[in-house]
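Heads up, there are several structures right after this.
Please treat every number below as a calculation from the coordinates, not as lab data. Because the structure is a prediction, the values reported are computed rather than measured. Cβ atoms are built from the backbone, for glycine too; each structure is taken alone.
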Structure 1
Amino acid sequence: METGKFLELMHTAENLKNNTRHSWTSQGRHESVAEHSWRLAMMAYFVKDEFPEADIDKVIRMCIFHDMGEAFTGDIPAFLKKEEHEQEESRRIYAWIEAMPQPYREELRMLFEEMDAQQTPEAKIYKALDKMEALIQHNEADISTWLPLEYELNLTYGTQQVQFSDYMKRLKEHINQDTRDKMKKRNKI
């Protein structure tokens, strides 16, 4: 890749370090989109033995790139995100991809189309882990950072995405138990 284009891509990606998410860290600061994507990729690596049929390298690429649209739009919490937000983010990410040189343009277009379709094991793994990472982060943050609606949302968020896998369902239940324990300590249930 031509060095000028490479630097342009890195400058765009740096927005993911600057753009924060609704989630808070255990140290009391907002998490960046980049931090979420990094841990999500790490999660994919550590579940590879549970999904021997899947191309985990592809799942890791999905985890790295899945929120790239937020480099342009910023993060909108799931409970506030509307269809028009999804469409704008999709429009921006595909425009970004179209400006890339080959073979990256084709590879990333195919990767995003696969993530959008949610038909392959790899796409399902990435999507389930994406939801689980957000829940884990919420559980790690001080409960004072939670909005009232998150007490119920933390127990239901991602339930649909884990249904394809017994392992993911067990992971979700373990995370739910951590959520209930956290709320019990705070006397919220």
Structure 2
Amino acid sequence: MNEKYLETGKIVSTHGIRGEVKVLPWADTPEFLTRFKTFYLAGASVAQPKGEGRSMSAPSALTVESSRVQKTVVLIKFKGVDTVEQAQQLRDKVLYIARDDSHIPAGTVFHADLIGLPVRADGAEIGKIEEILSMPASDVWVVKGEHTYMIPQVKAFVPSLDFSKGYLEVNLIEGMRTDEN
């Protein structure tokens, strides 16, 4: 909960010959990623111009030269990544943002804040949030414990997102437990 760095997308391919990459965003909109001037990588290595290598320990900062949205992806040009070969080395890498750089409204919750959080119903722990499915109507929490539950993140089932107790309280109805008949 409250990780310093948040996963925000994955570099899925290169774009053009001047070192741009295509990023599949893990955000509400691709435009969200264009607000950032620095992204972070965990455990990667990028060859610098003239064959010099730069080891990028976790996390290593990548400075954005330019970024723009193209349909559902974000095209990003990073400083020091000037060829398609250098960009290719970044393929399949996950990009992170620093939570402090996000400048999001108070009360906004990242999925990373919820994963692993204990969930209680009627005063008893039913499991921990293992996965969050982004569905058209609302996010759905996959809570695993003795049983597996699928709980829509709507006011009727999740009255509040108060983290101060170290767990979240939910209201269950029949059919949320996936192994019920």
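At-a-glance table
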{"quantity": "Top of 1, 2 by FRET efficiency 1/(1 + (r/R0)^6) of positions 11 and 147 (r between Cβ atoms, R0 = 35 Å, to 0.05), largest first", "calculated": "1"}
{"quantity": "Identity of the structure behind -20500 (criterion: helix-only ellipticity at 222 nm (-39500 (n - 2.57) for each DSSP H run of 4 or more, over all residues; to 500), calculated), options 1, 2", "calculated": "1"}
{"quantity": "Origin of the value 3.5, where distance in nm of label points 7 Å out along Cα→Cβ at positions 83 and 115 was derived from one of 1, 2", "calculated": "2"}
{"quantity": "Structures 1, 2, by distance in nm of label points 7 Å out along Cα→Cβ at positions 35 and 75: label with the highest value", "calculated": "2"}
{"quantity": "Parent structure of the calculated result 1.24, given that Cα Rg over 2.2 N^0.38 Å is the read-out and 1, 2 the choices", "calculated": "2"}
